[in-house]
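Listed below are the structures to be examined.
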Structure 1
Amino acid sequence: MYPTGYNYGDARVLNVEPLKGMYNLLMYSTDSNVTISNLGLNILLFMPFGFFLFLCLRKKASLFKVTFYGMCLSFAVELFQYIFPIGRSTDVDDLILNTVGTFIGASLAKILNAMLSSSTKEKLGKKLNLLMK
């Protein structure tokens, strides 16, 4: 998570061209592990956020609302990476991938929510509320 070899005077890296970084990784990367970790981990990182936020919001939840909150959180992360240059790059592709991860997580929660009985949902809701306190 924290880059190695960072020096205070290093330049900021900013990519605002959508899909450019993803395309370059897919087409020109010689190490498939870098491609998988960059693309896949950005999605996986935000899936739990979407999943649990959907469950916590319960009746007020919608895929659009939860995905929008995930996009806002991702935007804040990218903004802080730009404002406080600690060797991290600011990339619109990360924003896209994190938003996709939030959507996937929320979709999984919605599917799970539809499969569970109302009494099971109530029990889970009480346990989630205890965890949130």
Structure 2
Amino acid sequence: MKCPHKAHVALVDGENFLLARNDGQPFEPKLSVVATPSLETTNYSAGVRDQDDMGRRTGNSDLEELAHAAAAAEWLNAKALADELGELIVIADPKSLGEMRRHYHKELEACLIGEIGKAIATEPLENVAKAIERA
């Protein structure tokens, strides 16, 4: 996948959120950390529709993870609306990515140049850059 110079890369999973920037070339990205925002997970309605009967009975739900993904999307929306984001690639595990898509604002969608549905948010940035190259 082409990752333009100075494009942002959002790395999200159920617990982590990191915003990086490509300081390298489009087909040879070199990522550096821009921000590690602290998110308030207030949207607990996120993912309620996805809970299964067994998860409700045993209390093993992933509402915290889905609320975190919703909060990450809301943070990215705010940056896109403030015109502070530019081009963006979102990399998140498939469940988080699905929840984030439900919360994308039109301005954020206009910034998106790609998405990768992989659980690599905690990988070293060199590994993330290689995953972008291969995508």
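Given a computed value of -24500 for helix-only ellipticity at 222 nm (-39500 (n - 2.57) for each DSSP H run of 4 or more, over all residues; to 500), which structure among 1, 2 does it belong to? The structure behind it is 1. Computing log10 I(q)/I(0) by the Debye sum over Cα atoms at q = 0.11 Å⁻¹ across structures 1, 2 gives -0.50 for structure 1.
Computing relative contact order in percent (Cα under 8 Å, 6 or more apart) gives 30 for which of 1, 2? The read-out was computed on structure 2.
Sorting 1, 2 by mean count of other Cβ atoms within 10 Å over residues 86-93 from high to low puts 2 first, with the largest value.
Taken together, the values in this text are just the output of simple stated rules run on the coordinates, not laboratory data. No experiment lies behind these values; they were computed from the predicted model shown. Cβ atoms are built from the backbone, for glycine too; each structure is taken alone.
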